[in-house]
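Derivation of every value follows stated rules applied to the coordinates shown; laboratory data play no part. Predicted, not measured: the structure shown is a model, and the values here were computed from it. Cβ atoms are built from the backbone, for glycine too; each structure is taken alone.
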Structure I
Amino acid sequence: MTTAFYTHADCKRHEMGSWHPECPERLQAIEDQLIASRIDSLLDYREAPAADEAELARVHSADAIYRIRENCPTASSEYTYFPLDADTSLNAYTWRASLRAAGAAVAATDAVIAGELDNAFCSVRPPGHHATPTDAMGFCMFNNVAIAAKHAMEVHGLKRVAIVDFDVHHGNGTEAAFSGDPRVLMVSFFQHPFYPYSGTGHPSHNMVNVPVPAHSYGDVVRQLVMDKWLPALHEHQPEMIFISAGFDAHREDDMGQMGLVEADYAWITRKIMDVAKTYAKGRIVSCLEGGYNMSALGRSVVAHIKVLAELE
């Protein structure tokens, strides 16, 4: 297996204040754990290119792109922020970081479809799954996974893709981008009731939203994957799978109140890989979303990547 690891130094330059949980140290924690686990040398490290605005515009409105591009403080204004909402802000490097985050997902999609790679993990920030076509929110600027999925369909001509979201929060932005689109199946679980307080109304037929209560553990999640996700994925027969890989449902992560551990993320990843091998030539692009306890995040990403790379 050839598994790529996409990242870029620009993704560490975006920050929203020393208090903010979505911080540059998240990416360093992942890199440190890859080294500690001795799998760093087994991955194909690739520098994320910058997405262009045409790629962003496949998902986001011109106004949404403009608000981020034009409101970033100047580079000379270090530690100056432009607030988009109560917990989402721009600094001088947010635009560049956001282009790298989306660009990683697009480049990984190109390389996997071309057969250069079996799959890829994009260790990037800002995360993306709360960003709707019209608004940045919830720490997210542009929806990296949605941009990559649109690229796969509109540039490469894929007819069916799937998006798997295992973040503790509902991927409202991704749902907004694809609700009612029969080419896209989205499967997710998320703690409920919880931010962004969505996903439980009357979702479109292509949305398999599975809300779970706080303090749900791995046995609950594994059962819902078997009962809800897998039947829908097998029926859809995706030609490629994209993963919104949030690790904040870990029991050590105070951002949520769920109880997953590394073994649960590895198990979920194996199930996704089985579907990808059956219908999609194994093609998977996974993009980092949440995960705010540094140790749990690093360990969980390692567990996820080990399965992607078939190292265990």
Structure II
Amino acid sequence: MNRIDVRGLTKRYGPDTVVDDLSFTVEPGQVTGFLGPNGAGKSTTMRMIIGLVAPDRGSVTVAGQRYQDLPVPLVEVGALLDAGAVHGGRTAYHHLLALAVSNGIARTRVREVLARTGMESVAAKRAGSFSLGMRQRLGIAAALLGDPQILIFDEPVNGLDPEGIRWVRDLMRSLAAEGRAVLVSSHLMSEMAQTADHLIVIGRGRLIADTTMSELTRTSGVGTVLVRADDPDVLTLKLAAAGATVREGLESSLIVAGLTAHDIGKLAAYHGIALAELTPQRASLEDAFMELTRDSVEFSGVAA
């Protein structure tokens, strides 16, 4: 089966446990988003998956084998973990050609991945002159070179402009639609909300959630209700007294958290306050993520 299986993975650096008894599966045919605050252990986990870091305990297999036991890893697993891992003096074409030749991949494949990643026009340029966004595209091209069924991307939209970000989103979706297993991390919650089918959320190296996108936002408990009332000031006082959190929204609306739309309607009716609108707002991925990881953030600030 073309999937990633992580079981009880643990990694320590001195007294610090970076990844702590972590287990999850990345299935084929979908994009799995890998989320967590800075320092949560995402990059270390990805490096353990492809054998760059040895776990202290636990196991990880790709396509049913350890990465280091794969005869030709590049045709089984493609990975972009560091866009800067390229010889700056080589052209984009020769960087990919060196990878192809050393892995027994047909030279014709180089032109194919250059075309798929929009790099044809800069194929003869040296990688050292590329912007971060262009290095990301080159790294994605390298990951696709062996036509693997398993793909791993760590922050692939870093340095990309809006058009590039949309291109990455569409690429991830198309790769999953082809039946590949795609694991991708990103700090852009709005992009993950539009890209991922499944989510793995970790904090301080431990699993927090392993769920679908829709289930996470549905059950997070951080949804709000948009309310418009004839007397918003009085309603705000009554809602606050009932334990709700209220903030001003656009066009004289109220954004209410802590009470359901049903409870808000009953409270307004009891106090004789007419409502013009009462609309539940499903939690965004960002809301759900912040709620899940609020106790796992390494550094937090206080708004002035």
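Taking Rg and Dmax of the Cα atoms in Å from the coordinates of each of I, II, which one would give 17.5, 53? The partial results should precede the final answer.
Values: I: 17.5, 53; II: 23.4, 77.
Structure I accounts for this read-out.
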Problem - Structures I, II, by FRET efficiency 1/(1 + (r/R0)^6) of positions 174 and 230 (r between Cβ atoms, R0 = 41 Å, to 0.05): label with the highest value - result: I
Completion exercise
Candidates I, II; distance in nm of label points 7 Å out along Cα→Cβ at positions 126 and 150 computed = 3.7; producing structure is II
Completion exercise
Calculated from one of I, II, Cα extents along the principal axes in Å, for residues 142-213 alone reads 33, 27, 19, and the structure in question is II
Problem - Origin of the value 4.9, where distance in nm of label points 7 Å out along Cα→Cβ at positions 70 and 278 was derived from one of I, II - result: I
